[in-house]
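Listed below are the structures to be examined.
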Structure P
Amino acid sequence: MNVQRLEVLSDMMKRAVDRGECAGVQAAVVKDSREVWHAAVGMADLAEGRPMARDTVFRMFSSTKCVTGLAAAMCADRGILSLRTPVYEYLPGFRDQSWWDGRELHRIGPGGRPVYLFDLLNMTSGITYVGDWDPGDRGRKKLIEEQAAEVDRGVYTGTVELMDRMGAVPLSFFPGSRWAYGFNADVMAAVIEVATGKRYGEWLREEILGPLGMDETGFTVTPERRARMATCYHCVPGEEGSPRAMPEVGRRLGLADYVPETGYEAGGAGLVSTIGDWCRLMAMLQAGGTWNGHRFLSPYGMRLMTSPMLAPEQAKFFNWQDQPGNNYAFFNHVKVAGAPSSNPCNPGTFGWDGALGTNSFVDPVEKLSLVVMIQNEPPFTTRNLTWGLRNPLYAALD
């Protein structure tokens, strides 16, 4: 890796800030399980005049899914979970569900094909995010609105209870018939909580975050850590009033502003972290599931977690954010050999991003990762930057 060539990434980041695409951005490169480059540009909080720094704390949003996928793979490795188990064995609310065929609801009924754990990991369950397209996503929208109202009253529903209630909401399609983005990782977090007998965040701390030294990562923030959080901004170049602070984000996902009383530990969106912590996660994954003598995943567990899991009829629905040449597994996109790509990478490259601009991946051939941290709303408006950084990154390889 020619580190001097990586300054092209810094230039791209500066131009993005200067154009008003975001208030600030950080990026780091991990190569051969070692952080080799880091840059921070712009501001973490404009009103306070606080610049981006290594200890700035970020809302990870859907980047959280990468950790939940790892947690599920570890549980399977240890025999805590079998991926062919119906979800209702852990969350009874998922028994005898109904599903939407585009015209009417049908009951799966006893003996019918239920939602399995591998459906959650593949996002082929029919559990979508909130919206107004069918009875399922409208029902999930209503559930999250009810949960937000409970939080406003000081009632903090737990992960298992909330996800069990989600099981009563109709599925947006028949289980296993297609891919669609949704609350699957959140349900998986509840399953892990039931299977391990520990709160999801506690299990993560003991089994992943603690052993990796990811001390800044979790579902809640202390007052000291809150003072280091990056402010989320609505940034649209040329738009009047941009950048505009967005003090409350995540309500549509059921997040409760990371307070200690938080009951719902959202496995699909709820973590906060720093760039240094996330680099440790990437370093462990590059090393094949081990770190400093601690084994998180076996070689076969690592292979399972990073192997394409969508069947052809499911994969044709995986068109998320224009990711050509990718399949899906354990809440990550996975590059398929011989398939087209919009950026340089090797087969087996996997990762995911978050709606506010967090982004990371692991190339297992080059043992290479890029971690990008942004806090920008509306969602995904910085993807040209985060994905554009990958081309000069690979150009810096010797």
Structure Q
Amino acid sequence: MKQNDFDFNATYRAYCEGLAEQTLYRVLPEHRPAGVEIDFSSNDYLGLSRHPALIAAAHKALDDIGVGSTGSRLLSGNVPAHEALEAQIAQCKGTEAALLFCSGYQANATVLAALLDKRVTGRDAVVLSDRLIHASLHHACRYAGVEHIRFTHNDMAHLERLLQEHTAAGKLVFIVGETVYGMDGDVAPLDTLDELTQRYGAFLYLDEAHATGILGRDGYGLLAGRKHPPGFIAMGTFSKAVGCSGAYIACSQAIRNYLVNRCTGFVYSTAPSPAVTAAIGAALQLLPSLQSERDRVMQMAEHLRSHIRSLGLECGPSTTHIVPVIVGDAAKAMELKRHLLTRGILASAVRPPTVPRGTARVRVALCATHTWDDVNRLTRALSDWVETSHA
């Protein structure tokens, strides 16, 4: 077949049609569908995206600096606000240094790949990752072209067997995981991860996207203030509980210097907007004062989990503000989402490949903007769905 005989549009259309047959086809949703009164789909866990202090800080930066940063950090885009925020993040996390990125995907995909570069380390590397890590971290492993082995979710015995095998073979080992898993709402065994990393001389890379702002000391994440191995990175985003956009890496000064020189996602990307940078700084200042909001979110989440289980439904190992209603089948997840919409409630249906096959779910994210009446309205809607034999 000649190259110009290939029907590109027909090929891509057929792929999408195949997804639709499996109830896996995705379309961009309305920002807020008509009739929605309560939103449980948002990652704005503390409601900071509309906070007056963040808006005021962004406005001031717009007036003082402008809309765009005008270039990469290594060219014209490095403004004092970037370095001030990095110092603030390092202090919050208890690390020597930090580095800003425009998105969590960009940070994960390019930072990990830079660390794995054999041309720099001179050693073959293997990544041992929790099987439920974010797609951006899988992308990094493919980009770096390294061996990548997934261990059973939060199974430290399985991880240790892999560590024994690969350190004995003389490979550099990178352990990659998350502190809070965004689709299950459970927490990694951090003490054991630290201990195994130290014992086997590995590098530990942990994603704090769903913990930053809502969990840990003063809301600065579960890794804040902990003592970690020499080879360690905490990555997190500002697009969830911090209410903004962008991401950070908290690390040693040596690793920061290396990334400034070697990480393509940093070197070749336009710097974060000054307005967003200023808003993030304002949010970080607010976080220690929001403990009562964080406590109430966790109380509502525990109440919701208890109700879900009382209905005979599954919410997995969730212990945080993220509560999945696991129904198994993708079509059933979409059915539950539609049922909730009829009650004025928006929640996300999550289907493969985002979650493993057979574990499709409706993901509920509890936020400080929710009330107990909101949660009770959700529990009544779930009860009605079960009573009408949809479960």
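The numbers here are math on the coordinates, done by the rules we state, and not lab data. Bear in mind the structure is a predicted one, so any value in this text is a computation, not a measurement. Cβ atoms are built from the backbone, for glycine too; each structure is taken alone.
Of note:
- Mean projected area of the Cα convex hull in nm² derived as 19.0 - corresponding label from P, Q: P
- Distance in nm of label points 7 Å out along Cα→Cβ at positions 81 and 273 - structure with the largest value, from P, Q: P
- Calculating distance in nm of label points 7 Å out along Cα→Cβ at positions 249 and 337 for structures P, Q picks out P as the one with the greatest value.
- Winner on Rg/Rh (Cα atoms, Kirkwood Rh), for residues 105-232 alone once structures P, Q are ranked, highest first: P
- Given 4.3 for distance in nm of label points 7 Å out along Cα→Cβ at positions 9 and 161, calculated: source structure among P, Q: P
- With respect to distance in nm of label points 7 Å out along Cα→Cβ at positions 57 and 201, the largest value across structures P, Q is given by Q.
- Once FRET efficiency 1/(1 + (r/R0)^6) of positions 73 and 353 (r between Cβ atoms, R0 = 41 Å, to 0.05) is computed for every structure in P, Q, the highest value turns out to be that of P.
- Given -13000 for helix-only ellipticity at 222 nm (-39500 (n - 2.57) for each DSSP H run of 4 or more, over all residues; to 500), calculated: source structure among P, Q: Q
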